[in-house]
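Presented below are the structures under discussion, each in the form of structure tokens.
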Structure P
Amino acid sequence: MSRQLKIAVASSGLGHIKRGVESWTEEVGTALRRAGYSAYVFQGAGPVCAEWRTALPCLRRFSPQTQRVVDVLKRCGGWHYGFGSDYDAEQTTFAVSLWTRVFRNFDILHVKDPRIALWMDRLNRFGLSRPRVIMSHGTEEEIRTLQRYSYLQHLAPAHLEAYQPYRSPRQLNFVVPNFVDMSKFNRGDRFAARHQWGLPDDRLVFLCVSAIRKFHKRIDYLIEEFAVFLRSSNERPLLVVAGAREAETDELLALGRSLCGDQILFLEAVPREKLPSLYHAADAFVLTSLHEMFGNVFLESMACGLPVICNETQISKWVVGPAGLLVDLSRPGRLVEAFQKMTVPSERDKLARQARPHVETHFSERVVLDQILAMYQQVLAAPQ
């Protein structure tokens, strides 16, 4: 594919929201630039440190001003034209700003924010915007919404398989996973990392990187199962939970202290640049959600050489592969059994040895970037 093509990667939350959507935008844009392509990143806030990055004006979710606008427009059917929620308002106003920057001389627009993709794809179909829009589906949108995109990227084969019966005849679908920067997430010095985080050298450390919430992430289940495991363990293991604060975080912190005492540690709002050293400090990684659209934390932990405990699904089996202990976490007691298995050094080592090679082969930047570029080529070659 010609490096002269102009590619826009955009997210309205980049610069003020920390989720997988924003991290993906940052990493895809940076990877394309590193590979020599003419890629530009458009974000909704924050400082920009290079000429290929631009912060665009928009209403921001969670701001009082945005909420006031949404409250007024809701009374007159605001959801019909992109003001049904503060996140919708952010995306809609960002899309207006984005359109003024890309409509003439960009070839591809690659986004994960669903409403930005809808607005920009519609403008392209009407001949009012040049770039073809690829929606990378990572936000669990409804089928009827997915059918509206011209070009749809799924993150795993199981997603495409489930969607295939509903696919619009003219819609192009692709399977291209997320990737991890293996130079950033790599094997490190466990002793130095534990010293940095103030963790004991002689304890078995389980790490969970997740929003500290009940819904979806099931941190309450994690705490309760770990508490049962503690009563049967002679090793005084430690559970570290690192993630963003949510409405129920205080309740979960209290539950953790009540059931696990000083054998659980919560770390809130860990800067992304410090995550690799946190993975280095752990012996195993655990995530207790029953489903994930993909699970970038799996890639990060495995790239750092950690074995994984997670729920068994088609997606997790494909992503985690031979580095995981996959069990039915919908059942009480199954996580306790998994913790017990991971106390055996040979069991951990067997899984850990396969972790980084699996990621290198299937989800490294080099491998996935080739798939992204092939997708761009197919999109540009498709008739409109």
Structure Q
Amino acid sequence: MKTTLSVIKADIGGFPGHQSVHPDLIKVANEKLSAAKKSGAIIDFFVGKCGDDLELIITHTKGVDNKDIHKLAWDTFVAGTEVAKKLKLYGAGQDLLSDAFSGNVKGLGPGVAELEFEERISEPVIVFMMDKTDPGAFNLPIYRMFADPFCTPGLVIDPSMQGGFHFEVYDTVEGRKITFKTPEEMYSMLAFVGSRSRYVIKRVYPGPGNKVSEKEAVACVSTEKLSQIAGQYVGKDDPVAIVRCQSGLPAVGEVLEPFSFPHLVAGWMRGSHQGPIMPCSMKQATPTRLDGPPRVVALGFQLANGTLVGPADIFEDVAYDYTRQKANKIAEYMRRHGPFEPHRLPEEDLEYTNLPKLQEKFKGRFSKI
């Protein structure tokens, strides 16, 4: 039996503003998914949050892109939106960019990451949830997990990892994809994924000689871009990711290691600024300083025939206190730039914000030099 792990998220109303998810929204989600579990439609679930994003973690046997699972998530978000409207929460239903479900939530606003695989004797997985940033924020950590031996000693020590990994990369501007093989094509891949606003890592597959089948993806990132769907800024994408660990794959500690460095990501206030990604627990994932800095939460599970054993709220570990302190120092430094780059994103990355409206307003005031 193959297990499918689906992580589907949406911002359906912040409390207050963009800071957190109201408890009543979590209650509604738990009720909807509990009913689905009781009916046998799904195996198990967990409702999480990161900032103002409601996160649905679901296990089932229906495979990826299943319309019944996506409809369940959509109906859950719609029910939560009704509650959000009654409470007058900020941006109620903002990630639901259509009034009609069409068989799949992709292209409708919510973010989706899904993996289908045969469970191993032990199947540890980590679900990462980010707030106030975009899918490109995962490029650096996913690369380091699966291709950087200075982060992942298993690439050197574990014989089954010597064949490297294959990275499926999406070009979010042209709507196309390409696969790079590491380590042999690592430099070429970095030339693309270093441009994180356009090229994003979608999936990772094992290379030859691995204990895990080359046909089974071992990591997946949500790559939906809200601004491109809506044609204007309607909130940041706030991506999620799933990463399988151990036994031919990076160990749990190797998967977490990239987040010990609070690298700069795009997003923060109004989706228009660079800031450090801060690893924290769900309780700490309430971005308040200028609606930031951006956050990442890691929930660890063991899968047992589809049952979610957990979660362990991993980044509440005191080992990440130093990283959080460094993130705060970087945030302070970046904030001092105010409306100037590099704190504010470059003009080409502000295409879907209100900047074009200002440019249009003053267009007639410019004269030739």
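I have -13000 for helix-only ellipticity at 222 nm (-39500 (n - 2.57) for each DSSP H run of 4 or more, over all residues; to 500), calculated from one of the structures P, Q. Which structure is it? Considering all the candidates, the number was obtained from P. Once mean count of other Cβ atoms within 10 Å over residues 44-51 is calculated for all of P, Q, which comes out largest? Result for mean count of other Cβ atoms within 10 Å over residues 44-51 over P, Q: largest is Q.
Among the shown structures P, Q, from which was the value 2.0 of distance in nm of label points 7 Å out along Cα→Cβ at positions 148 and 284 calculated? Working through the options, I get structure Q.
To test your reading of the models, identify which of P, Q gives 17.6 for mean count of other Cβ atoms within 10 Å over residues 332-339 when calculated. Please list the in-between numbers first.
Numbers: P: 17.6; Q: 12.4.
The structure behind it is P.
Figure out for me which of the structures P, Q the number 19 belongs to, where relative contact order in percent (Cα under 8 Å, 6 or more apart) was derived from the coordinates. The correct label is Q.
We did not get these values from a lab; they are worked out from the coordinates using the rules stated. From a predicted model like this one, the values you see are computed outputs, not experimental measurements. Cβ atoms are built from the backbone, for glycine too; each structure is taken alone.
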